[in-house]
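Several structures are given next for inspection.
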Structure 1
Amino acid sequence: MTAQTYEVEAMGAAAGQCDCCGQPSQSIWGVVHRSGAETVASYFLQWTPGADFAAHPANLDLILGAWGEGTGAEDRVAIALRYGLGPDGPAVMVIDAKTRRIAKNPLVGAALDRDEVLGTPVAQAVFDIFDAVFLQDPRFPKEAGG
């Protein structure tokens, strides 16, 4: 699958405070559907506007799995990504979701660490979903200082 396989539905936004530095932060969230079909993920992006992504990357938490009637937390996993800007443009990497707030979300059955994602079929889906959110949610910060 590719980013074009997914449709992003932007939902909410909120202002808050960064957990690590106390500066004002911004959060956005939404859901991701397989094109013309079922929901496959929800996403939560948090960043500190005005901060340099190289020094202060954004965090994208995903809840990936089955949604809808007849599903529950045991059908979904949390996966965490760190997003920043490198010398060649946007850069994203999988980080340990077990250390993120998303791990305690009641919609999540398990939080995966980096080694449980990389090198698995889930990894390609995660990066394709990231690409879809990056390209389709106009609120996603795409330059330093976002």
Structure 2
Amino acid sequence: MSEADAATSVSVAEKLGFKNGDLIQEFGYDDDVDFDLRDDIEDFTGAELLDEDDHDVADSVILWWREGDGDLVDALVDSLTTLSEGGEVWILTPKSGRDGYVSPADIQEAAPTAGLHPTTSAGVSKDWSATRLVTRKNK
């Protein structure tokens, strides 16, 4: 990548709205996650991702979710435990055609039950898509 490309490229973490100093809590970590994306988030925010057992208040959550991981509503509710008011949840799911693919309809159905509202979706890597979920009062 040339210096000009590097200067104009925007990190995925920045596209997701993360800021330097943000604390991001990660749920659903497994050996299939996108390690480059995780590194990008940590580099951009300047902080290591918090794991599921951390009790610090998080600015945002990333939830890696695959078909067969269990009950999505329960996972979303759990992800809200330490989320700051006005924080957001990014649910990361395998893209269509990949093992563990989750239909966007499944997210649309589960989010309101967990008190969340889907707002935007984005491709974040070769294998993963992201859907932004916010609390109803934070649209």
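Brief remarks on what is shown
- Among 1, 2, structure where distance in nm of label points 7 Å out along Cα→Cβ at positions 39 and 127 as derived comes to 2.7: 1
- At a computed 43, 27, 21 (Cα extents along the principal axes in Å, for residues 23-94 alone), which of 1, 2: 1
- For -7500 (helix-only ellipticity at 222 nm (-39500 (n - 2.57) for each DSSP H run of 4 or more, over all residues; to 500), calculated) the corresponding structure among 1, 2: 2
- FRET efficiency 1/(1 + (r/R0)^6) of positions 15 and 55 (r between Cβ atoms, R0 = 25 Å, to 0.05) from the coordinates reads 0.75; which among 1, 2: 1
No lab work stands behind these numbers, since they all come straight from the coordinates. No experiment lies behind these values; they were computed from the predicted model shown. Cβ atoms are built from the backbone, for glycine too; each structure is taken alone.
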